[in-house]
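Scrolling down, you'll hit the structures one after another.
Rule-based calculations on the coordinates, nothing more; no lab input. This is a predicted model, so every value here is computed, not measured. Cβ atoms are built from the backbone, for glycine too; each structure is taken alone.
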Structure I
């Protein structure tokens with residue numbers, strides 16, 4: 001069945017999403033998502049928790065198998081080379097998040113200084129534009145990632161509208177949330193591990 005990998009991976013990232021949140025992050029129409037979810041509920045790979053969905057142990061095992069199969073189809077030399085390019089953007093983005101959250105490195109940003117926030121948003125917008133071509137290469141390597149450009153664009157639009165939550169708030173599809181999830185995807189595609197990446201100073 002198509003979209004199983006995308007749905008299982010999104011459920012893993014989101015923890016216990018509603019079906020609407022799962023559909024939005026997976027880039028699926030809710031009607032398409034419903035058919036996949038019902039099948040995965042029947043097989044025990046997803047479970048309902050009230051109005052939410054969670055990944056089960058069986059679902060995680062299936063997800064690991066599907067991710068390994070996907071990884072086997074990807075040009076590892078190319079994805080690792082592009083991942084090294086991503087690391088440079090990652091360092092820049094982490095500094096942006098720090099500057100967004102702290103003014104001068106130690107004073108919490110309460111977002112009352114519109115000029116300060118505007119400068120950070122301008123830097124993020126510039127990074128977003130420069131990162132676009134590399135993101136497109138990742139999508140070409142693994143078409144399942146095709147929703148990421150839309151998710152980044154939606155988060156950036158939320159920030160530009162004046163809502164600071166869309167920069168780095170957890171539990172919503174903020175720019176930081178989407179960046180973190182993409183980083184996890186790339187680590188997996190490149191056959192790396194989070195532990196080794198953190199040891200190398202590249203956590204996000």
Structure II
């Protein structure tokens with residue numbers, strides 16, 4: 001069972017696709033969102049959830065105060081599950097914009113007109129780094145100046161390949177999973193990333 005952890009829709013159960021997705025564990029989500037809230041990166045944010053799966057990451061963000069979320073999922077069964085979860089969560093979050101897009105991440109980014117403040121990118125672990133880099137390249141022009149991108153990858157994959165326009169801010173390891181925090185590149189050049197480990 002997956003659920004919204006906290007916020008206005010806290011404890012609400014979420015459906016999960018029966019196959020073809022790899023939901024981020026609750027302990028990893030709890031740690032991630034605690035860090036995002038501590039940095040004041042959620043409230044009033046425009047959120048994008050790519051490869052959304054069940055929609056748990058994006059819906060957690062709106063539960064905790066984000067203004068809107070666009071959930072992008074190409075797989076038909078998973079997209080149907082997200083739509084069901086959106087209907088359930090929307091009842092607790094009147095006035096928030098929650099939109100499901102049944103398309104590929106690259107297809108959405110090619111046509112999106114919104115600037116996003118917080119983006120979750122959780123592609124399949126077996127997706128080649130070159131494909132992930134291509135998607136991140138399309139994403140660069142869709143980010144606000146102070147945006148944060150959270151990229152989830154298998155720890156065994158090592159450092160992600162990044163396009164021009166993005167740099168690593170920090171990384172945190174949770175066993176087999178690593179979350180990479182990315183930001184738009186700054187003129188003075190990227191800092192050395194901080195890498196932490198946490199048992200889950």
Structure III
């Protein structure tokens with residue numbers, strides 16, 4: 001299977017060479033993230049695509065000085081909603097009704113259930129739920145990058161509060177949760193590039209329940 005071959009090829013690149021990824025490949029990676037499933041179809045996150053080198057330098061300074069942040073082609077910042085609001089929920093339900101050309105009682109009852117539940121919850125609980133949805137899209141972007149033969153490096157090692165300030169995310173009702181530099185490996189300077197990929201066996205990872 002081609003996708004599995006690509007996933008076996010990929011690894012978390014520790015050095016990138018600055019080569020630019022074509023816009024077509026970037027668009028495909030982003031489209032894959034947009035197509036990812038999310039709870040209730042709310043897509044409670046946004047993706048910031050950073051190519052400005054000065055901004056990448058600022059992010060590297062609060063990202064454990066990881067070189068891939070500045071040496072990547074594009075830096076994808078996944079930022080989740082800071083909470084669920086009635087406006088945000090209604091926007092997605094209305095969009096669904098518009099694109100599907102109508103609605104039904106069950107769907108509208110489901111909308112009301114969310115409206116009576118989500119906005120009343122603690123904002124931190126809502127952010128953590130939204131962040132989990134962002135991670136689904138994040139994982140799909142990693143797979144899509146591999147499919148496009150583009151390297152990527154999943155990164156949680158950064159100061160989210162500082163990143164939010166750099167990108168003015170809080171003013172947009174967003175909070176950063178994870179970042180993904182994409183680009184091409186610098187094989188001569190990457191200590192990880194030639195090491196064997198280590199994963200647990202299927203027997204250790206998978207339990208069949210008949």
Comparing I, II, III on mean count of other Cβ atoms within 10 Å over residues 117-124, the highest sits with II
With mean projected area of the Cα convex hull in nm² computed for every candidate in I, II, III, 15.1 is reproduced by structure III
FRET efficiency 1/(1 + (r/R0)^6) of positions 5 and 101 (r between Cβ atoms, R0 = 35 Å, to 0.05): greatest across I, II, III for structure II
Calculated from one of I, II, III, distance in nm of label points 7 Å out along Cα→Cβ at positions 53 and 85 reads 3.3, and the structure in question is I
Value 14.6 of mean count of other Cβ atoms within 10 Å over residues 77-84 was derived from the coordinates of, among I, II, III, structure I
Matching -13500 (helix-only ellipticity at 222 nm (-39500 (n - 2.57) for each DSSP H run of 4 or more, over all residues; to 500), computed) against labels I, II, III points to structure III
Output 1.9 (distance in nm of label points 7 Å out along Cα→Cβ at positions 13 and 165, calculated) maps, among I, II, III, to structure I
